[in-house]
Structure I
Amino acid sequence: MARCVRGLEPAVSTEILQSGSASITSLAHREVVYRTPAADAPYPRTADDVFLLAERRGDIGPYKSDLAALAELAHAVDLDALERERRARGGPRGFAGIDISASYLGRRTYNRYDIEDAIGPVLAQRLGVPYHARRNGTAPPPDYSGWRLTLDGTHTTLLLRLGTRPAHRRSYKRATVPGTLHPPLAAAMALLADLQPGQRIMDPCCGAGTLLIEAHHVVPGTTLLGFDLDPEARRAAEANAAGTAPLRIERADAGGLPVADGSVDRVLCNPPWEGQVAAGGRLAARPERWWRELARVLTGQGRAVVLVPDARGLTHALAHGLEPTHVRQVSLSGRRPLMVRLERTRSPGPRRTAHRGKGG
């Protein structure tokens, strides 16, 4: 099972099917269940995490007394078979300890920690290993096996993480800055852009470089250009890209890019819409300049995939000849932004040469 950001279930399903070695069993809230005979099948980059399905039954119910059913569920799991399957698929050997994270939908008379403490100790006792309680807020030891239990109103689902850490924790992510993008969402944006080898890909507000690095992993062989006014962001992008992706990172103002008209095949961007990061440079006074520059730099067959806080910003896109051809709302850190694919419907106006200088 692949767990994902709400709204990315179709993206995860598409990525899994495009691998050519898996079939989808079901889709539900933040989850995609699939089968693959390939022991070395890569994890979907659009998924937050990937698990083996350990046990699934009907939802236990909303009352605290219903938690007793979780002990029965824990005793029903074939732990030996589960460990063999995880090891065969490249996961760790054995169980050093138990760490379980729970979530639920609907009103309940118990909380997530009550769920975890109802099943975690039973699994730990069966295996003869320690149980790490999340109730006190401390991080589990890194070698403990990660389990997840979900209650969605229909099912009680127990899962065992395939890897040693969550799939969304990319090894390249050595540096972050405020507003840095969630890697699976960045991967979904790159997939939506339909990247092709040899294309020129740009992020005019690149931050820590996540979008461009994910684009490289989705489709290698592109030219990757990242611009940002913030020196800390540029340093973070360079640190993350080192030995990972061939990024070119430069200082530039997204409201006046040093890029020739019609010279970029794809734009991927999470612009600073006055959320976690304030707009700077030319965008501070006139944020609509971002849309003008986007339309200016794209080729006639160009395409952009951007995050916008709501549909109001798309008025500017339409005014500059950019038509939304795909809009999907996602849930992330308490926000509900829109992931939008834009394609050119008309020329943005007279061509001009690239801006000179360093921007600002």
Structure II
Amino acid sequence: MISLESDYNNGAHPMVMEHLVRTNDEHTLTYGFDKYTEEAKQKIAKACDDPDAQVFFLTGGTQANATVIDGVLHSYEAVITVETGHINIHEAGAIEANGHKVIALKEHEGKLCSGDLRSYMEWFVNDESTEHLAQPGMVYISFPTELGTLYSAQEIADIHQVCQDFGLNLFIDGARMGYGLAASTDITLPWLYQHCDVFYIGGTKVGALCGEAVVFTHQNAPKHFFSIIKRHGALLAKGRLTGVQFDALFSDNLYLRISRHAIDMAMRLKKLLESKGYQFYIDSPTNQQFVIIPNKRVKTLEKHVNFTHWGPYDAENMICRFVTSWATTDADLEALKKVL
């Protein structure tokens, strides 16, 4: 079977595995106090162009989202996102389970519009019943979005400005951060660092076996965030597992190099599908491509290719998601070409 269903359905990049194997027999300190975790933190801070960046390693994306949101917000505060936001639809109510309402605004090709955010906040602060409402304390966006689209630098800057105007934290979900940075024409990691309060760098979907690197900007991590991580069950006793992996990913620009490979493969995939007459549900510049396929043809293709049935487009067509990753090969695309 040709695997284009997900970007985290494989193991780790060979360089990551090599680093894990090479360090396997070493005895190190636990809970992330080992030398490899410290080196990884320093390398990430350097990549963010701030030696004082506060970096924490968590086990996965849902744990990162739930822990950061609960750690930053007061018990009575809510988080704003879009209708298609990951925390709104794909995390089994993890945010609400911690007592924080998710306020979902209209999405625009997967993105939050700064104008919509400002309008909502202006309504909120002027409503006579404000104290009876869940108090917004954070804005959550994904880079890239759930639909594979990208915010421009100006769009994020505008959202960041609204957040500053209303005293909101801006949290950027970077589960696919590498693929977003590789596809973007105007956003770099140092720029992103300067335009939010906290984000995370995804490892699970970008070359690691598991793990995400949460980065707080400007020394603004919540007090005792280490304890908050443990309370949420997101702290590894063998912290070296994530530390060693990110140490490898942030050596010799590996993280961005393998991310660019995924984008190159996605653009070739897109061109191949276009050449066969397929239409796209949305124009995505990243590693997620959403294709409109007749239902009858879906049944034929799924015998040879693993992909995601995203949802019905109409009575006769299905929206299907094809995803490339650091592990996608030329042979995968050649095989798909023959199937098509």
| task | Consider the structures I, II: one of them gives 0.25 for FRET efficiency 1/(1 + (r/R0)^6) of positions 124 and 148 (r between Cβ atoms, R0 = 25 Å, to 0.05) as calculated from the coordinates. Say which. | result | II
| Source structure (of I, II) for distance in nm of label points 7 Å out along Cα→Cβ at positions 308 and 324, computed value 0.5 | I
| task | For distance in nm of label points 7 Å out along Cα→Cβ at positions 12 and 244, the calculated result is 0.6, so let me know which of I, II that is. | result | II
| remark: Note: helix-only ellipticity at 222 nm (-39500 (n - 2.57) for each DSSP H run of 4 or more, over all residues; to 500) at -11500, derived from one of structures I, II, originates from structure II
| field | Origin of the value 3.2, where distance in nm of label points 7 Å out along Cα→Cβ at positions 52 and 268 was derived from one of I, II | value | I
| field | Label whose coordinates, when distance in nm of label points 7 Å out along Cα→Cβ at positions 204 and 220 is calculated, return 3.1 (choices I, II) | value | I
| Of the structures labelled I, II, which one yields 20.4, 63 when Rg and Dmax of the Cα atoms in Å is computed from its coordinates? | II
| note | When I, II are compared on relative contact order in percent (Cα under 8 Å, 6 or more apart), the highest value belongs to II
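Where a number appears in this text, it was derived from the coordinates with a stated rule and is not lab data. Predicted model, so just to flag it, every value in this text is computed and none were measured. Cβ atoms are built from the backbone, for glycine too; each structure is taken alone.
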